[in-house]
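Multiple structures follow.
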Structure I
Amino acid sequence: MDERTKTLAQAAGLAATATRFPADVEEALATLAKHKAALPRSSDPALEPTPAYQGPRA
């Protein structure tokens, strides 16, 4: 397991799980990266939805 995977697993509180099941943790991180890459991103900030913490202004 590479250093990046160890760091991400530790940050997520999965250090013990990563030690016992390294292949599963690496597969989960690969799936996460695939899903994150599939999210549509706009280059225009005006097209982004209003953040949940900020209500619409009249």
Structure II
Amino acid sequence: MCTCPAGPALRTAEDELGTLRRRHAAAVTIVHNPAYDLGLRQALARAIRVPEPTK
């Protein structure tokens, strides 16, 4: 663990980044899942700036 003065703030930032990465991964999973409507998946892909599905 970091003993520098920024330690607690750094830990908080790392935790928040981990949360954002998990949410992004979940959204990308939806984009690639053909069980969801193609239009919805394409709009989501544009919103999170990942390649759009074509099928």
Structure III
Amino acid sequence: MAFSEDLEIACEFFEAVYAGLQTLDGQGISANDMKAWSKAKEYLAPRILKDASGN
């Protein structure tokens, strides 16, 4: 696997974990931890690799 493929997988994993955290509605995760995840999401959003179709 090339580094770019590894990075794409890591970004997809992050997105999946973040989506799962959103379903908790504040239960099972502290406000500070959720803030850290949200900050990471904001940082990564413009940097996540997109394929040619924009996905």
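Suppose you compute distance in nm of label points 7 Å out along Cα→Cβ at positions 11 and 35 for every structure in I, II, III: which one lands on 1.7? Only structure I yields this read-out. Computed over structures I, II, III, volume of the Cα convex hull per residue in Å³ reaches its largest value in I.
Only the coordinates and a few stated rules stand behind these numbers; no lab work does. Because the structure is predicted, anything quoted here is derived from the model rather than measured. Cβ atoms are built from the backbone, for glycine too; each structure is taken alone.
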